[in-house]
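Next up, some structures in structure tokens.
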Structure 1
Amino acid sequence: MEEDLKIASFKPLSNEPVIEINNLKKSFGNQEVLKNVSLKLLNGEHLVVLGKSGSGKSVLIKCIVGLLNYDEGTINVFKKNVISLSRKELSDLRKKIGFLFQSGALYDSMTVKQNLEFPLRRIKKNLTETEIKEKVNEVLENVGLPEALYKMPSQLSGGMRKRISLARTIVVDPMIMLYDEPTTGLDPITSDEISTLINDVQKKYKTSSIIITHDINCARNTANRIIMLKDGEVYKEGKLEEFEKSSDPFINSFFK
């Protein structure tokens, strides 16, 4: 019960930012990857962070969940300053954030069923075996792969692995989703299917999401708002139509 109350304290207020980043800086040695990046993720929206490879997109979301330490600035998630949280508080916060890694990061030695059960047993410790079974079946239905229950990751195609990775992320009912290049390495049809799934997750689970991508079709299919990074800085922020109507040569290199 105490843990449930702790997690509940992170519930976002309506119409307020669930993530707020101010003047974020991150360097690796002499290489400055993020330079004064500021952004807000609003409750219930899909924010696409667009940029070329090496522009700092993936570093940004790894800083949000504390996988990387940053040099300057602030990151507030549900009004909690991430860098000031204790280890337990950060662990509690991470339970409400789903992170879809670019590689999928499935456990190759486990079946799909075991991959989905693992986070449930670790995070939702009060669930019965029946409830765990029902939840696993539910998320597999939601990603369109109920037949994959006993398959090993090596038996799955790239698109199927991405779907199962998404199922494993949403199985614990996260409030925020962070997608790291969700369509990389997929063919155009499968990429569109994954983009549709991202939208379906938003509607079904009422998530707020940051989608890191350089895939314009993914951005077009999912974005409520777009932030473009260039050389570690916010180059432009706005709605999709603003980017598509822009005469800026750098923006046109993506959208034209």
Structure 2
Amino acid sequence: MINNSEILVKMSNVHKSFGSNQVLQEVSLELCRGENLVVIGKSGSGKSVLIKCLVRLINHDSGSIEVLNHNIQALTEKQLDALRTKIGFLFQGSALYDSMTVEENMGFAMQRLNKKIQGAELNKLIEEALDNVGLKYTGKLMPSELSGGMKKRVALARTIIMKPEIILYDEPTTGLDPVTSREISRLIVDLQGRYQMSAIIITHDMSCAKITANRMMALINGINYATGSYDSLSKNPDLLVHSFFE
């Protein structure tokens, strides 16, 4: 259930430039608990920059960003690292370690953050997370033995094993065939309901947006150009917005 009274992420008038290239201009958004917010935009529109600013992988130039009631610019590196443990980040390329098995990939971050979790307890968490993405018996496989869709699922399992409050998805269906893309999109919705997770989903895949979005935001020319449901934006007569749905 979406709790509109509890705001987990709040960006206000955020600017980010690289030299003379103004990528984000006065971008404002809110993410509520239990909500999937989909951000659409053309390539190079600043979608990925936006979520990297949210976790301070990139520092924004001006404006304010609050995540889980913390002003991220005011945090020390130690405080920022602690906050990041509550935020899952699903990278475009899955970012699995090629030299590790699936289960070793799964356990790596968990062991670094909580050295007390070992042996049978860790194995149980790994098995549960893999089972939740439909890959229960893949723990001994290497990433090279996985299809593109399986890699996405493993990356998602590696994210949810940490039980984050927020997940940031960066193009979760890029490079996948339409059938697998729909499977990943439906899995995102399933995990949202199962764990009451909140997410910001960056995508140009409108099928993914339609399946996953509770609310959408169109990032155009560096600004939050339009916000609403999939249906309301698809019926927006503005040509810049309507072009995404053609």
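All of the numbers you see were taken from the coordinates with simple rules; none came from a lab. Every value quoted in this text rests on a predicted model; they were computed, and no experiment measured them. Cβ atoms are built from the backbone, for glycine too; each structure is taken alone.
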TODO: Work out mean count of other Cβ atoms within 10 Å over residues 147-154 for each of structures 1, 2, then name the structure with the largest result.
DONE: 2
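Can you spot which of 1, 2 the value 1.1 was calculated from, given it is distance in nm of label points 7 Å out along Cα→Cβ at positions 163 and 195? Spell out each step's value before the answer.
Values: 1: 1.8; 2: 1.1.
This value belongs to structure 2.
Assign the value 2.6, calculated as distance in nm of label points 7 Å out along Cα→Cβ at positions 27 and 187, to the correct structure from 1, 2. Before the final figure, lay out each step's value.
Details: 1: 4.6; 2: 2.6.
It must be structure 2, since only it matches.
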